[in-house]
Structure 1
Amino acid sequence: MKTTVPDLDPIPGFAPGPDFAPGSVWLVGAGPGDPGLLTLLAFHALKNADHVVHDALVDPRVLALIRPGAVVESMGKRGGRASPSQSEITARLLELALTGKRILRLKGGDPFVFGRGAEEALALADAGVPFRVVPGVTAGVGGLAYAGIPATARDCNSSVAFVTGHGQDGEVPGGFDWDGLARGAQVLVFYMALRHLDKVVERLVAAGRRPDEPVAIVSRATTSAQVVMESTLESVVAALAAQPVEPPALLVVGGVVGLRRQLSWWTPN
């Protein structure tokens with residue numbers, strides 16, 4: 001599916017967009033991959049920034065929309081690989097803001113959904129640096145939609161929980177109330193859970209989730225490399241071992257997975 005992004009000029013009520021002031025930092029969500037999911041504000045920022053600091057997970061098709069002449073700097077964090085620390089990234093944003101240029105911090109998904117955007121925004125606020133937050137489509141919503149899995153469906157669930165699959169130390173979060181989590185939401189969407197999938201499954205089953213409950217793993221959602229694997233909670237670890245998929249990936253637990261048989265609408269190409 002080829003995505004084209006329209007020129008903003010003819011859009012009534014938006015052009016030329018809000019002022020991206022020199023010396024300010026915009027924290028912008030780039031969405032899960034497909035550039036068609038960018039917001040108008042995100043596109044506006046891409047076309048006006050002087051310096052772009054982007055995450056590793058930002059799709060190359062989104063980076064291609066950055067205006068010619070802008071400085072593009074990769075400061076992506078990837079689990080298990082050498083990458084800048086969060087403190088280094090934040091310090092770099094503060095340093096760049098002092099240059100008087102328009103600084104775009106481009107983050108995959110949404111800056112405030114497991115994106116460490118709040119930490120960066122707090123540092124900017126403490127330093128008195130003007131900033132703006134531009135929300136993006138988070139993978140737990142947009143990525144599931146491209147997999148044909150709704151986050152909520154009237155006949156399946158009235159609650160959904162978005163959960164991180166690892167804590168700051170890279171391990172399964174130790175502070176979770178797994179019993180409360182298992183009981184509290186009918187659908188669970190785990191980000192970054194592949195590395196500790198066996199432990200996540202073990203804790204969910206021990207907390208009362210049905211072993212035969214349907215689950216799906218959605219890998220590299222909304223990109224040409226998207227892969228969706230359906231299984232059950234008790235079988236998903238073996239299924240992943242037999243057919244490994246690449247991160248980033250989501251783990252979805254709940255009855256909405258079964259709707260994919262009717263709602264799978266998108267084919268990667």
Structure 2
Amino acid sequence: MSHNGIEGTVALVTGAGQGIGAAVARVLAEAGARVAAADLTGEPLHGTAAKLAAGGHDVRPYLCDVRDPEAVEELFAAAERDLGPVRHAVSVAGVLRTGPGAETSDADWAELLAVNATGVFHVLRAAANRMVPRGAGTITTVGSNAGTTPRAGLSAYGASKAAAAAFTRALALEVAGSGVRCNVVSPGSTDTPMQRGMWSGPDGAAKTIAGDPALFRTGIPLGRIADPEDIAAAVRFLASSDARHVTAHDLRIDGGATPS
């Protein structure tokens with residue numbers, strides 16, 4: 001896979017402390033980008049940044065709460081001051097709350113929307129307002145296949161991810177004339193701390209792969225749980241010039257679990 005359009009540029013990744021975000025920060029750094037890695041908590045974030053820096057990559061850690069619009073603006077300002085103009089922005093930061101929709105608390109609903117939808121809005125707005133005047137850039141939102149396919153127990157989570165995807169794809173049309181591309185990557189079950197938190201025993205992965213008809217949950221035809229690197233590779237492709245004619249797209253990476 002070519003890394004054209006990434007080497008020598010600056011990439012900003014939220015949710016970079018662990019899981020998919022950490023994998024995205026790594027693959028973009030390995031492709032030659034200078035990476036601004038952002039997260040809400042410091043310990044995992046600084047661990048990710050230190051590990052990549054030890055490998056010779058230019059990765060800087062930044063604390064940021066994407067729920068706060070001023071904090072997001074400060075994040076972009078600091079990243080551009082330290083590293084240069086942000087060419088690639090990847091919004092990965094997200095939270096998960098599970099359970100029947102009718103039993104979802106007001107607090108959980110508000111938190112899901114604040115991070116997974118409004119947080120994405122803050123990041124994408126800050127990115128677009130910088131990239132459009134420059135006439136170039138890529139923006140990628142990491143969503144979920146739950147945003148397009150109903151999943152029992154994930155109604156509120158799916159709604160938050162659907163909102164983020166809809167905003168991203170509409171923004172893509174609005175900024176296309178400037179040369180900025182916006183896309184969504186929608187993972188299915190991926191081996192991350194968030195995913196493992198949904199499992200109740202050692203057979204959690206096997207049950208996820210098999211599916212559960214009682215919960216209207218299809219299995220995974222490819223027979224495996226995704227690795228974070230599977231998602232990160234798709235983000236890298238969309239950021240590269242190999243994807244120069246791809247925008248307003250929602251790419252599902254779920255092993256065939258939710259065929260459209």
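No value in this document is a laboratory result; all are computed from the given coordinates. Please read all numbers here as calculations on a predicted model, not as lab measurements. Cβ atoms are built from the backbone, for glycine too; each structure is taken alone.
Assuming 0.80 is FRET efficiency 1/(1 + (r/R0)^6) of positions 64 and 176 (r between Cβ atoms, R0 = 35 Å, to 0.05) as calculated from a single structure, say which of 1, 2 it is.
2
Tell me which structure, out of 1, 2, gives 124 once volume of the Cα convex hull per residue in Å³ is calculated.
Derived from the structure labelled 2.
Given structures 1, 2, which gives the highest value for mean count of other Cβ atoms within 10 Å over residues 232-239? Can you show the working numbers first?
On the way: 1: 16.4; 2: 24.0.
Between 1, 2, the highest calculated value is found for 2.
Taking distance in nm of label points 7 Å out along Cα→Cβ at positions 32 and 224 as the criterion, which structure among 1, 2 has the greatest value?
Comparing 1, 2 by distance in nm of label points 7 Å out along Cα→Cβ at positions 32 and 224, the maximum is at 2.
Suppose helix-only ellipticity at 222 nm (-39500 (n - 2.57) for each DSSP H run of 4 or more, over all residues; to 500) works out to -12500; of 1, 2, which structure was it derived from?
Computing helix-only ellipticity at 222 nm (-39500 (n - 2.57) for each DSSP H run of 4 or more, over all residues; to 500) on every structure in 1, 2 gives -12500 only for 2.
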